[in-house]
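Novice: Before anything else, here is the set of structures, which you'll find just below.
Quick note: the coordinates plus some simple rules give every number you see, no bench work behind them. Quantities reported herein were computed from a predicted structural model and do not represent experimental measurements.
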Structure P
Amino acid sequence: MKYSTFIRYFFLAIFNGFVIYLVPVTIAFESWFLLTIIIVISLLINLTYLTSRLKPLKWITPGMIFLLSFVVFPAAYSFYVSFTNWSTGHILTKQQAIERLEDLTYTKDDQKGVEFDLYILQDQDLDFYFLADLAPDNLLFGKAIDEEEYSQVNYATHEPSFKDLNGNISIPDKYYLLSGKEQIANSSKLQELSLLIDKNTRVQLYNISVFGASSGRLLSAQQKYSYNSETDILYDNVNNLACKLGNRGNFVCDGQIIDPGWRITVGTENYQRIVDDERFRGPLRIVTFWTFQFAFFAVFATFFVGLLLSVTLNKDSLKFQKIYRSIYILPYAIPGFISILVFKGLLNPDFGLVNEWFAPVYELFNIEPINWFRTKASSRAAVLLVNTWLGFPYMFLITTGALQSIPKELLEAAKVDGATSRQSFWKITFPLLLVSISPLLIGAFAFNFNNFTLIFLLTGGGPPIVGADVAVGYTDILISFTYDLAIAGGRGYQFGLAASVTTIIFLIVLLISAISFRYSKRLERVYGNL
């Protein structure tokens, strides 16, 4: 066996071992989509590197892995989520939700508890320990834990060895007994800690006195819910009720929904909400229309300014040509979010420099200053203005490159035939330019269709649409409306609803891109032989 073959099989064995480890883990978490991706990728790698017959696939396999992991998997998973009730209160699986419910405890109202002397210790790792002197023959000792550590085995133990022959508390050398002042300094932390007695009873130590000798109160907490896997019923031990399965991924006790619930498939319910519910349909109509407007005018404005500058500077006789081009590229070198925040300050209607600069004009024509971000028209104008500033350097770069790639012989031949400069531009230069950059224009349209950063940082989607039942503004585009509706609307996280809107956006962009690419191929056929 060749040395290279041995190395290949060695790393392949390590990879397969890692896959074998991941498969049961993903099954335990019920991550079926991730399991599918792991299996597909492992099969692809094994088919590629296990034999020499499929050796040419090694050039394609890395790209396929990234395609599956970062394109196919997120898109498919979002599509799947759109058919579920995944939202606040329905994030866990059924098994995880049952475990959370069974972790809940309660204390009877008539139970006053048992008071005792409490000693607070620390070890060398600065972890806290409670030593409860309940009785001369009942000395409990254990690590003090918070609620997140309840699932771990940290039960208190009987430690009579902590008392000497005279019945006095004797602290081992490996522990440090906190003084009264040290207890005061750590009082906020200590009051969050508890002592776990056994598997069925949780004991919480509270009302810890920090004056003189410490004292605590022992309360036994009982399990609030218990689940019977055979009957699939959750029992409410507080009210002695049987909670049956609801149709929304929850247990229902006497008509009351018990949280948390779990994820279930709800079919096309999220899509029906978007279409049938007027609270969504009305604002969605406004947002969709503005999204198309914004994407179109954003591409048009940036392309127009970029092309105008590139044509102006595309002259060999122009002095300082490189300096001008460098200046126009500078906005592209500045991080976009910084430029957006700067413009937000410049356009501030009360203190912004823009209104201050135009104050003489306002006085001359006796008009009111522009209320940037406060009216529908001014907010949308500000969005397009800032986006043009952010986007024209990119268009300037690609149109400059496209202009320089056009053969000069074509323009010279047109000039010999008597064509003017304007005729040469519109009949030769511009069509050939579109052939080169039309795919980039399509990409720019898709980018602006989902330009969440600009809307979120500049206007936040505002000003709000008065009378709308959901959080939506006049500058919201589909993606920001999705964020407001499903995440920032104050109704909790609604990932299923967000995924359904995201799927609709994906289909719209896909359709427009397909039509646009079909048109760009037609341009190539028409002008490709010029």
Structure Q
Amino acid sequence: MKQTTDTSAFLHGSLLLTLSALTAKVCGALFRIPLTSLLGGRGMGYFSTAYGLFLPLYAVLVTGLSTAVAKPVADRCGRGDFAGARRIRRAASLLFLGTGLLGTAAALLCAKAFTLSSAGDLQAYPAVLVMAPAIVICSLTAVERGYREGLCDMLPTAVSQGVEALARLVLGLTLCKAFLTHPPALLQGCTPESAGACGAVLGVTLSALAGWGCTLLWTLGERPVKSAPKAPLKPILRDILRLLIPASLGALVTNLTSLIDLVTVMRLLPDGSDPAFQYGSFMGMAVTVFGLVPSLTNMLAKGVLPCTAQAWARGDRPAAAVYARQVLSLTGLLCIPAGCGLFALSRESLTFLFAGRSAEIGAAWQSLRALSPAVICLCLTYPLFSLLQAIGQERLPVLLMLPGLLVKCAGNLLLVPRLGITGAALSTSLCYAVILVPALIVLRRTLGAPLHLAGVLLPQGFAGVLCGAAAYVCFGMMQGFPQRIAFFLAVLAGGAVYALALWLLTGHSVPAMLRPDGDL
């Protein structure tokens, strides 16, 4: 009974984060889609260049931070040491205020050289500058989120993500439009696309500030806890860094795929193409749509980490195996039909989302199709890495990522000159496939308990193929309908076929599989 209760808690937290991420992604789509229409392919190239410098620094200083705080907090709470958990948060806040400031300073110092080397001119330079302060803000936000996640309280993370996404939508689009038509005096020498990209990025930075302020509201409402002998500060920081360094390196390697694209694709594209336009269309459309599903299923990975860490600290390996099977099954349930559907309706998906941008859609739709296998591989990789971190194997994700990174580099060098931007997408899919298989094997061996995933993922894969085929056929049969209505009906048809096929193959409906005690 206790195991069911623990699984219910994990699912409650994971689904809460997933709903929050879904809300954030809806706001993100409402931000990115009109932003692409406002800026066009070239302006999105400038916007993406700013993210190209921000993401590696964010990965090193921020991405692994919530994990590095959540796990020791979860360990302390598992032993009833709540005062120790708060001391971890205070120590982490001081440490990462300093590292965040250093990261912001590094971004400001490197901004001009990075912009020239990646984009070839300085039109993206203002956007890169205004992105830099977000690094220190996001560092402080990640500490607060990690502390709450370690307490298995996912509500602060969920609410702050929603607030941040809403602020990004409102502020980003408002400032982009304002800077496009009436650029500030400091941007008078820039093109309208450059000024608009700068305004959009400024909105992103201000939204990060709103998200941090939201997390602080939970700090104000905290109750005092029973004091305990203060643990030395040095061991606490050592434990945090021991977790942070491999987690950050793993996140850095993940984000290095985008950085590799940034520094290689525009230089490797065939002669006669417009590199900024091609790259901006790829990042603004194909990569934006590609990232929607992994960002949702990543919330399942965040939800499983503290629960698995507490079970592992108690020595309860069977419970850890249950969490692993549950999160991977739920992830597959969501990502497999999404990946198959994107493969079947890649051009139609972009037309549905970015109507009126036919030139950019023509440049990006084949690369989105090539990215569709990476949707499934990346979605399953996130929870695998979280599970490995939760059971004390923090270094393994970094080692597992390195072969994939080599495949990405070699793939870009070989494929982009021949296939254009689609070559970069294919190399990304190969990269994540190379990572996924050994990660599954390593987790199984480390847990020392069978996961029985073949009986779950194989039916989901077969049903996913039928889902994509049904959506493709349904869309083709409705050529006389308005495009958006035809696309919507095709998606519904694919989803219905997926649910029916799973029921016939497994004997369980999709709602039953989502129950905490569902037999996956």
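Novice: Kirkwood radius over Cα pairs in Å computed as 30.6: which structure among P, Q? Please list the in-between numbers first.
Specialist: Values: P: 30.6; Q: 23.5.
The read-out was computed on structure P.
Novice: Moving on. Have a look at P, Q and say which one yields 19 for relative contact order in percent (Cα under 8 Å, 6 or more apart), as calculated. Before the final figure, lay out each step's value.
Specialist: Details: P: 15; Q: 19.
Clearly, the read-out refers to Q.
Novice: Now for a separate question. For which of P, Q does helix-only ellipticity at 222 nm (-39500 (n - 2.57) for each DSSP H run of 4 or more, over all residues; to 500), calculated from the coordinates, equal -16500? All intermediate terms of the calculation are to be shown ahead of the outcome.
Specialist: On the way: P: -16500; Q: -29000.
The value was obtained from structure P.
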